[in-house]
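Rule-based calculations on the coordinates, nothing more; no lab input. Predicted, not measured: the structure shown is a model, and the values here were computed from it. Cβ atoms are built from the backbone, for glycine too; each structure is taken alone.
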Structure 1
Amino acid sequence: MKKGKWIWYPGDFEIYHSLLLHARREERGCCIPYCYRLDGCFHNVKFKKKVTVEKEETIEVAGNAPGYVSIDSIRGHLNRTYKLIPGEYEIFAELIKVDGLPSLYISGETVFTDESWEVNNGNYTWCPAGCNEMHTNPDITPETFLFSYEEIFPVDIKEVQGGTLYDFGRETFAKLKFSEGTFEDNVGVHYGESRTEALDTEHCCLTDTVREGMLPARGFRYVFIPKNNGEYKVSAEYEYYPFSYRGKFSSSDERLNKIWEACAYTLHLNSREFFLDGLKRDRWVWSGDAYQSYLVNYYLFFDLDICKRTMIALRGKDPMETHLNTIMDYSFYWVMGVYDYYMYTGDIDFVKFLYPKMESLVAFCIKRADDDGFVRRKEGDWIFIDWADFDKTGALCAEQILFAKSLDVMAWCSNLLGYDGSIYRARYLDLRTKIDRCFWNDTLGGYVDSYESGKNNITRHANIFALLFDYVTPEQRERIIENVLLNDKIAPITTPYFKFYELEAMCRIGKTKYVKDRISDYWGGMLDLGATTIWEEFDPAKEGDEHYAMYGQKYGKSLCHAWGASPVYIFGKYYLGVRPTAYAYTAFEVCPDLAGLDRIEGTVPVNGGEVSVYMDKNVIKITSTVGGGTLVLGEDRVPIPTNRELVWKINEYMA
């Protein structure tokens, strides 16, 4: 049986598809190119491998670009077959492609392209080839990203405003299809995530023209055609990546169950070539958004390939000239994501692959620090943290905490790989001390945004980071809880993005019932307004069409935004209570918490298996397909058997 994979220079598959992705955004027919730096793949690439043939075989050699193959220094054409008699051979190929991803494919019984081949980009340094399990068909080159498709139909069709409104029932990403009819020229198509947007033909973000066949894929729920003679049939091809929903959650509260389902679907729609921000507007890759998607993914799909693709695409190539997405905090999140990836997966080979990129990124951040060790906004930088009002004078506390965390991760990863991380550790410890000295306000009992302005303004953000990363003393921790987290006078978090961190912080301090109620109110509030996916931002105080406006646009807000999917993570980690305590779940805890519910149950995917948890007011049941688990109840620690149900009666525990 012949085998083979398309191979390329490692990382270039991700770089190439990132380039394609970030050139696709449009609004009302106008292309909106990605506004930050984009890298390209290498265009001339060499491949080689020494092979031993034990019996005669024929190999097929294919390339997607001009070039040649050499077998023992005898050059030949690509896209041909070659007969190999028993013996040893050195196979070499060189391809050049100025407008794409140069890739090689060889299939044979024992001689075939895969990750064991070596490549270089002309710098004479050979490294393992890049490849994946997606691209094993010689007829489909890796310049095509492979999705799955399913035909879907409107669930409701209404005549309105002199035209026809098609409702597909929920948010989707699909190619609208017209068939079986007569088509007039210049009949408009108007898409909307909301009914209101689709019907507003002047301001809706996405438009097209009716024509026979398939239109480009877009994010929408509603489609409005102002002039419709009704003679053609309308359907759509839902385009998606076929992830397996390995994580599950249900409870005695049906509202929470619907929230979990909407969050899971939101992440799935935004999980494609990479983790995207939103489905309708940007469809870009943002590091801060992706950092949260990684963590939600570990509790839903546990798909490692999309994590790796996203990290590679985000980081791009050296030299580092700007922060990722030009956002200072987003550079730090990228580094932090490497640590989380290893803890959940144990994939040290990928950490080794990324390490040089980590070094150059952290070196770039250190170089931009001022003499006092703090990072401040430089020309071209965007200080984000959240859509909230901050005192952004000089050094911002939240940024310094993220910088410190990335230095901590860099030291940890250096030691993991056997490198000297002392320079990062020393800088981390020095920065920790300076953060406490400059930003902690003992009178107010919390960290101020900026110490340079003298305003002593406190927001939740830096204090949440300090608590989550254990950067506080026990006394500081209690004062932050009292003076900031539980203080209604401190401005509330209003975005699903930062509620991710706020809810995790509240779970860390044992406020799981509070978190459950906030999820029910906030995420449930979107569902009450008809949402089928989670929005980019939600302010319950707004009314009507106010909910759809953002960025100065009437419908600028994304109504399907991946950073809103955090309840999947929160429910899995803090209610089902499954979390690793050593890399790759070689050791893990299960700390289930009803949080005032009558029942919770679900499954958390783990490295190499899964953990299923059931809890009601009387009993806990746990089944794990991997070893190393411990049920944690207060001070009690109960080993969890492998492939056998553990049943623990709660009344006995309470007694």
Structure 2
Amino acid sequence: MTQMSLPFESRYWPLRAYYDVYYRSIEETETFWAEQARQLEWFKTWDKTLEWDPPFARWFVGGQLNAAYICVDKHAQSWRRSKVAIYWEGEPGDTRTLSYSTLYREVKRFASVLQDLGVGKGDRVALYLPMIPELAVFMLACARIGAIHTVIFSGFSARALADRINDTQAKLLVTADGGFRGGKTLPLKEIADEAVAMSPSVEKVIVVKRTGGAVNIRPPRDHWLHDLLAQTSDLSAPEPIDSNHPLYILYTSGTTGKPKGIVHSTGGYLVHNYCAYKWVFDIREESVYWCSADVGWVTGHSSIVYAPLAHGATIVLYEGAPDYPAVDRWWDIIEKYGVTIFYTSPTAIRMFMKYGEEGPRKHDLRSLELLGSVGEPINPEAWLWYYKNIGGERCPIVDTWWQTETGGIMISPTPGIGCIPLKPGSAAMPLPGVDVAVVDEKGGEVPSEERGQLVIRKPWPGMLQGIWGNPQRYREAYWSRFPGMYYTGDYAIKDKDGYFWILGRADEVLKVAGHRLGTAELEDAAVSYPLLAEAAVVGRADPIKGESIVIFVIPKEGVSPSSDLKKGLIEHMRQTVGPIATPDEVYFVAKLPKTRSGKVMRRVLKAVAENASVGDLTTLEDEASVEEVMRSYRELGPQRV
């Protein structure tokens, strides 16, 4: 851990302001959050701030509000009506600008379309779209009428899409004819058709015209969005929504094969994110905010749609790859739109480090005032490159830690509250109202500078309500490891100054380019390939992506390792999970190291992949399996992609 610190006094309040707010928020948590909640517009004030029946929390019980009203209506009915809400840029270079009044009109029309097709409060709507304005508009349209949206990353395969649709029992799917990414056209409608064939709950499909490519429209199931808009009204009124009514379901990988449908409420989630983005990004009226994440992940939900729009901010939305058609595409966008706040991932920063400093130097980035990092721990080298070459050595970097499950930022510097000297590589300190600690295996808090498990000791408004349709899995996954405390699955250290350093995952979840992928889900996909008998997946440190996917596989009897087998496996995993599941290395082995109870010892495989010591093998059933794996590594080498 580097102990270099970089203070940013400038326009920020003194550090004492942070401590004053934080300690009061922990001592008087419910009073504190009630005060914060009053900053939003409620149709009906809540009767009780928190109803805590561990591990289930209900925030602002009895209150009613509407996310679309807070993010759109209130701005369109004020002086912000002509203010830019969204600057959108497509990968080919086409652009659109939506004011708050335009966004208001579109959200109402899209909501009316949903109602015309029989969608109502509590119904689930699946969104499988590229990064186009219609994705944000449909999310807000669902929120307007009380439908529950589930956004599915457009890089997922038909099987992965169908699994998520079937788990939610979504009655309507919204997709597009295609999308653009890295100079290629993504066949989204074709993939969606394959998924719907496996999803009996889907009654209707709405198709957005994006690429103009030929697609198969199957009436009466399929409808072009532009045809539906021509036939509908825009009279949809915002529905009063109970604070604890689900706003959305978002799937995240876990330690079992089936992804978990994380459920977030309306009231608590909005309060948490409204406050977090004020504290962390110091959003002001003149801010132009760009989060480079995909809306298909929680960062996109909170950091592109709900939090900045609740503040009436101007956001940038970009469809394509970061380095297409040239490696300076992002820096061109920042200069073009005068971006003041830029929020991206360490993976992206490390990729641009590889390209050198010439790209940023070609552009005027002086509009930038604040930089952010999200998705994984940022290493000090990437932090300093980001600070120097993008921020011009004048912009604070807020390194944020949070999860799909937490709903919003939990640990970060807070320029909007008080100046905290920055330590490259540290996420700094918890946000007000967030009680985090580093504990040992028995749940006892460890001393400063000692590694342990990161836990959250009190409920917070943005926390997940549970796992869709599976309350027992929610209890087991997050609350059984340390009773009474939320288990994050991350290792961390708290230093002598109270700064938190996130060290990575403690459970069997990989962070590949900021995307969470469960090893069990990847292994399930691999063994569904008919020529394989067993598979084990581990992560390997990668200088660009954070972690790369390494897979050890046992072919079925009579099947010999070959380049064709490797290619077939890779293509199968891309089709089953999606391109993000492409392994970087494939090893063919005859045995996998297992405990006597039959559990694969992934730490041994990880040590082999990283050429490190395998450690204690006393629980191993057959030590020859380790020798087999090591021999394959040394003699055969990885079957690299």
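The table below gives the values:
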{"item": "Comparison of 1, 2 by mean count of other Cβ atoms within 10 Å over residues 285-292 - largest value held by", "result": "1"}
{"item": "Computed 0.85 for FRET efficiency 1/(1 + (r/R0)^6) of positions 149 and 397 (r between Cβ atoms, R0 = 41 Å, to 0.05) - originating structure among 1, 2", "result": "2"}
{"item": "Structure with the greatest value (metric FRET efficiency 1/(1 + (r/R0)^6) of positions 301 and 557 (r between Cβ atoms, R0 = 35 Å, to 0.05), set 1, 2)", "result": "1"}
{"item": "Read-out distance in nm of label points 7 Å out along Cα→Cβ at positions 373 and 605, computed value 3.0, structure in 1, 2", "result": "2"}
{"item": "Which of 1, 2 yields 4.4 [distance in nm of label points 7 Å out along Cα→Cβ at positions 21 and 445, calculated]", "result": "1"}
{"item": "Ranking 1, 2 by Kirkwood radius over Cα pairs in Å, for residues 93-188 alone, the structure that comes out highest", "result": "1"}
{"item": "Read-out FRET efficiency 1/(1 + (r/R0)^6) of positions 117 and 181 (r between Cβ atoms, R0 = 35 Å, to 0.05), computed value 0.75, structure in 1, 2", "result": "2"}
{"item": "For 18 (percent of Cα pairs over 44 Å apart, calculated) the corresponding structure among 1, 2", "result": "2"}
